[in-house]
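Taken together, the values in this text are just the output of simple stated rules run on the coordinates, not laboratory data. From a predicted model like this one, the values you see are computed outputs, not experimental measurements. Cβ atoms are built from the backbone, for glycine too; each structure is taken alone.
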Structure I
Amino acid sequence: MAQIFKNEYRSPRSPFVSLAIPKQGIGAWAGHVNATADIDDLGLRAAARAGGGRITLPNGVRLATPGEAGAKNVIFVSQWDNYPKEVTVPLTGKARGVALLMAASTNHMQSQFDNGEIVVTYADGSESKLALENPTTWWPIDQDYFIDDYPFQIPGPLPTRVNLKSGEIRESRPSKGAAVRFRAGQRRC
């Protein structure tokens, strides 16, 4: 996970003059060209080691993640050629739900519309979909959003956040607005 802003995201790029994201995948075209973020997941790994390969969220949901240094703990998907555009993870057994620890990155111009989706395909062929739209169903890995309830609003309570560096789990207080609801296949234009 710590590798995300150490790569060079070179393709696809427009062959024409454009206002582009810097090659490290973070920053802006007008200033902040050399911006970066140090993503350090040592705290998450320590918490997972202490929990026998799991962390527990305040609502009791337990998430499996490796605690060993260097063990793979993330699946990257991207429109950049560095990573696949999609990944399939086989599931078996029965469950009442699925919980995922999301670590995502995008730029501010990609906010408040669908950036991807999680699709669960059941044994009978039916599907459930969750659109990944920030700040509604996921938040960026490198920082919290600036929220002032004027031009920068969120539609519900702040999500539970895992501080990757410290391993601390923060359950946020509800903000103005309705609760965030995860509905399969819901899209907003």
Structure II
Amino acid sequence: MTLPFPIPRLETGRLVLREPRESDMPAILAFGAGPRSAFLGGPLDRFTLWRGFLANIGLWALRGYGFYSVDTRAGEFVGRVGVIRHEGWPEAELAWHLFDGFEGRGFAFEAAQAAQADYHARISPAPLISMIDPGNTRSQALARRLGARLERTDAGDGKPVEIHRHTPPRVETQARPLQDATKTPEPSL
């Protein structure tokens, strides 16, 4: 089924960041039932995962951003990466979760760079945060690799959460030499 609003398709050297599809649910259910979901409050039941899947589509519809489903160029669904901001969250968050067997290959880094660049190009130049469980050392390392710095620890849903601030994008400007209005421009050859 095609969604009634556009979700950009992003491509990197090895990955395709695309719209969520109902066919993604088996992999999302497996992730949510497994130990890797512990940092997201898991294990999570089918209904909670379905609501989260639908909430992500709602973010795309309401705000123009959300989680991308991330595939390799060969079509393997490796995880979800994107920018999200749920009700009550302090700021927009660059977030990621890779499925079992796909971590440690740089997929999250590559996808997060693409999602962050897309957000800044289409939505806002404001810096993003990543909210990370203090025990999630792999996500902490990825945030640092992406250039984020630990800013503070807050109470998130009743438990501590680290707020890592990403560096805002640089605004590229081209310096143009000023022309002296009293001089006649030299003809070009």
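Points to keep in mind about this one:
- Structure (I, II) behind the derived value -1500 of helix-only ellipticity at 222 nm (-39500 (n - 2.57) for each DSSP H run of 4 or more, over all residues; to 500): I
- Taking relative contact order in percent (Cα under 8 Å, 6 or more apart) as the criterion, the top-ranked structure out of I, II is I, with the highest value.
- When FRET efficiency 1/(1 + (r/R0)^6) of positions 20 and 100 (r between Cβ atoms, R0 = 35 Å, to 0.05) is calculated for each of structures I, II, structure II comes out greatest.
- Computed 194 for volume of the Cα convex hull per residue in Å³ - originating structure among I, II: II
- FRET efficiency 1/(1 + (r/R0)^6) of positions 68 and 148 (r between Cβ atoms, R0 = 30 Å, to 0.05) derived as 0.95 - corresponding label from I, II: II
- At a computed 0.9 (distance in nm of label points 7 Å out along Cα→Cβ at positions 28 and 84), which of I, II: II
- Comparison of I, II by distance in nm of label points 7 Å out along Cα→Cβ at positions 4 and 132 - largest value held by: II
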